[in-house]
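J.: These are the structures, in structure tokens.
Every read-out reported here was derived from the displayed coordinates using simple, explicitly stated rules and does not represent laboratory data. These figures come from a predicted structure and were not determined experimentally. Cβ atoms are built from the backbone, for glycine too; each structure is taken alone.
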Structure I
Amino acid sequence: MKLGGYGMKLIRRALLILVTLAGAAIAADAQQEPQVHIDKSGTAHLPALDVPLSSYMSEQAKEAFIKAALQPLDAEAWGKQPISKVRVLYDGALQKFLDRASVLYPVRIEERKVAGVSTRTITPKDGVPLDHRARVLLNLHGGGFFMGEGNEALLESIPIAGLGKYKVITVNYREGPEYRFPAASEDVASVYRELLKEYKSSDIGIYGCSAGGTLSAMAIAWFQREGLPAPGAIGIFGAGAFGSFYGAPATPGTWGGDSRFTAPPLVGDKPLPPGPNGAPSIPADMSAYLSNANLADPLVSPALSPTVLAKFPTTLLITGTRAYDMSAAIQTQRELTNAGVAADLHLWDGMGHCFFFDVDLPESQEAFSVITKFFNTHLGHPVK
């Protein structure tokens with residue numbers, strides 16, 4: 001069938017109307033959908049995102065995440081309490097995890113003073129095997145440099161002692177607000193110096209989580225200052241070798257990078273204020289320990305000094321992709337590698353800050369295996 005000139009005009013007009021309507025619909029959608037915007041400073045302004053749980057997480061980890069998200073801790077209310085009360089509340093929050101760890105990893109616990117510093121020695125219930133008796137691990141607990149000497153110290157130590165069959169000594173170092181830097185470094189050095197009377201430095205391992213991970217790095221720098229030999233290996237877990245985890249991310253010596261901004265909302269916390277000076281508001285007592293310290297000092301932030309890092313022992317770093325410490329851990333591993341130090345970095349997708357406190361998670365058990373194998377491999381060799 002042939003179309004006349006009038007028929008062709010009708011078809012062209014109909015097509016024009018369809019194209020116009022489609023263009024209008026696309027434009028309307030573009031106006032309705034929030035757009036990503038990057039400003040002149042390079043700051044990315046993102047629309048609301050729907051981020052499902054990682055497909056790589058175990059089902060147990062997914063269930064634990066959802067349960068925790070539906071019953072969050074009231075951090076603001078904690079911040080209004082005196083430090084003594086906060087410490088009690090924190091121990092209470094960790095008690096269920098500690099109870100479970102004690103069942104899975106039976107140990108013996110002995111309180112004693114070492115060089116005048118309060119410690120607890122954790123050993124496997126059936127004893128330390130012969131091939132590990134010449135070795136010892138020092139645990140430096142987390143807790144923001146103002147708490148953690150109770151249940152967190154045990155929670156970090158029991159699985160490693162039980163699974164790895166090690167003697168683990170957890171150090172109750174001095175913290176804020178009662179004390180200031182370098183009190184914790186001094187206490188760790190005092191205990192370490194005493195252990196050197198019984199153990200070779202190459203047979204001593206040091207590790208910690210969160211503030212304790214940072215303190216593990218601080219301790220190595222302090223040992224150098226004091227002329228002490230480096231230990232055989234160290235573990236920096238849920239942390240980086242930068243002193244401050246409270247300040248503005250752009251400040252030298254502070255945990256920074258993408259994860260400081262992306263991780264908090266991914267675990268249900270408030271986003272960090274944007275901009276170069278953005279930082280969370282932290283009660284003075286909780287940030288007191290480093291209040292008088294120079295964050296750029298290598299004794300506080302060893303990652304800023306290639307010279308100090310070059311003398312570090314082999315280092316293991318552990319973190320998760322939803323942990324606000326992730327970027328600091330990545331940067332620490334990068335700086336150690338650049339300084340010529342062997343540094344292993346293990347990340348678990350979808351997991352948050354110090355996720356392995358929940359000892360039942362497959363991811364936690366994998367982390368414990370990584371930690372014990374790391375020390376098995378690297379202790380007992382001469383430190384260069």
Structure II
Amino acid sequence: MKAVTYSLSLNNSNSDEYYSDVRKLTNEVILKAEELVGKHVVDYMNYLREFNLEVIREREEYILEFLSFGVLWNTYSKTALSIKAAPFILLSQMGEWRKKHQKLKPLIDLARGVLTTLFLLPKVNKSNLEAIPTLEKIDRVCLWFEATGEFREQALRFVRWRAFLSTLNRDQQEKFFYSTAEFRNWFENTTLNELGKYTSNVNAFLEQSKKKYRWREDRISCLRTRVEYHLNMVGAELMNRAFRKNFIDTDATALLLPGCMRIRSNDECEANRETKGLKCVGCDTRCRVNEYRKLGEQKNFEVYVIPHASDLSLWSPKDGSPRKGVVASACVTTLVEGGWELKRYGVPAQCVLLDYSGCKKHWHPEGKPTRINKHELERIILN
């Protein structure tokens with residue numbers, strides 16, 4: 001099918017070439033990070049260690065946080081700073097309510113769509129706004145990030161970076177922000193060259209779809225910029241590397257697949273409904289979920305279908321239960337946020353991107369069953 005926004009397989013039979021490309025590019029990103037922002041990352045890690053704020057994580061995760069701040073600040077800060085007043089707390093709470101109360105989710109999403117357009121994405125001329133970061137501006141932008149429901153995990157991390165920045169003098173802060181912009185600019189230019197062929201339809205989609213998504217709750221998620229696609233592609237690889245050790249040290253594995261991988265509609269699917277998700281019963285041999293269910297039986301991992309915006313806290317480790325690792329799959333625009341949410345709940349996770357987006361609710365007018373790269377999944381689970 002023609003890609004809605006991105007395609008990892010292009011005209012090939014699978015996305016093997018993409019995974020080779022993104023691994024090589026991620027190596028470049030890590031090397032460039034050491035050159036341009038390595039000192040800031042080390043200083044931040046030392047700050048966390050000195051004040052005993054957290055168990056020090058893998059370096060790749062801090063690089064991803066640093067890069068995410070640069071890209072997302074450049075993309076959204078002017079919009080966020082243009083807002084004088086909004087129901088930030090209510091919108092943030094609604095983002096959690098929709099996960100906890102699936103039956104009320106349609107009504108909550110309707111309200112969130114209207115409130116997001118009215119308050120978080122106003123029609124204003126932002127060209128005269130100054131977007132150079134300051135501590136006060138970071139506070140305001142983080143409030144906006146959390147209220148959207150799309151960047152809650154990033155906001156939680158940026159707040160801690162902001163606390164670190166408050167310990168620096170003005171000259172040190174300016175050097176930090178200069179390095180942030182330098183790294184972001186290099187990343188945007190480099191990834192456009194290296195990953196651009198996989199996201200060639202994004203800009204056309206954005207231009208064609210602005211009016212369609214205007215009052216919808218998925219407006220921000222579906223109207224991501226091209227550089228955000230590249231951020232999440234590299235981010236997924238950085239995240240897999242950072243989380244790998246904890247994932248390997250588990251007793252069992254579950255594969256979480258989105259509903260858009262099913263060949264049948266939600267009403268037609270005969271899967272058993274359990275607390276954590278849907279368990280495939282093999283009602284259609286053509287279904288890709290059924291294919292992975294059979295692979296799971298052979299390779300000893302469980303398979304669940306989970307709805308978009310599910311309550312991932314259900315996967316938190318329970319006392320006395322085997323420690324379970326999770327391999328999650330989703331489209332490019334949502335996967336990194338979900339990976340960080342699983343991390344917050346103490347779930348050892350890995351991720352595999354959907355080769356393309358195709359669900360009827362968010363992306364495709366008729367809906368097309370999506371797929372993942374089987375080789376990449378087997379590499380993650382079995383290697």
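J.: One of I, II was used to calculate FRET efficiency 1/(1 + (r/R0)^6) of positions 190 and 222 (r between Cβ atoms, R0 = 25 Å, to 0.05), giving 0.50; which?
T.: Values: I: 1.00; II: 0.50.
So the calculation was done on II.
J.: Something else about it: Looking at FRET efficiency 1/(1 + (r/R0)^6) of positions 182 and 350 (r between Cβ atoms, R0 = 35 Å, to 0.05), point out which structure of I, II has the largest value. Can you show the working numbers first?
T.: Values: I: 0.45; II: 0.70.
The structure with the largest value is II.
J.: Comparing I, II, where is Cα Rg over 2.2 N^0.38 Å, for residues 206-365 alone highest?
T.: Values: I: 1.00; II: 1.07.
By Cα Rg over 2.2 N^0.38 Å, for residues 206-365 alone, the leading structure of I, II is II.
J.: Same structure, new question: Cα extents along the principal axes in Å, for residues 198-277 alone computed as 49, 24, 14: which structure among I, II?
T.: On the way: I: 49, 24, 14; II: 47, 38, 22.
The read-out was computed on structure I.
J.: For which of the structures I, II does the calculation of helix-only ellipticity at 222 nm (-39500 (n - 2.57) for each DSSP H run of 4 or more, over all residues; to 500) return -12500? It would help to have the intermediate numbers written out before the result.
T.: Values: I: -12500; II: -17500.
Source structure for this number: I.
J.: In terms of relative contact order in percent (Cα under 8 Å, 6 or more apart), which of structures I, II is highest? Can you show the working numbers first?
T.: On the way: I: 16; II: 21.
The structure with the largest value is II.
J.: Here is a further query. Which one of I, II has distance in nm of label points 7 Å out along Cα→Cβ at positions 54 and 150, as calculated from the coordinates, equal to 2.3?
T.: Details: I: 3.1; II: 2.3.
Derived from the structure labelled II.
J.: With Cα Rg over 2.2 N^0.38 Å derived from the coordinates and found to be 0.97, which of I, II does the value describe? Intermediate values should be presented prior to the final figure.
T.: Working: I: 1.22; II: 0.97.
Value 0.97 for Cα Rg over 2.2 N^0.38 Å corresponds to II out of I, II.
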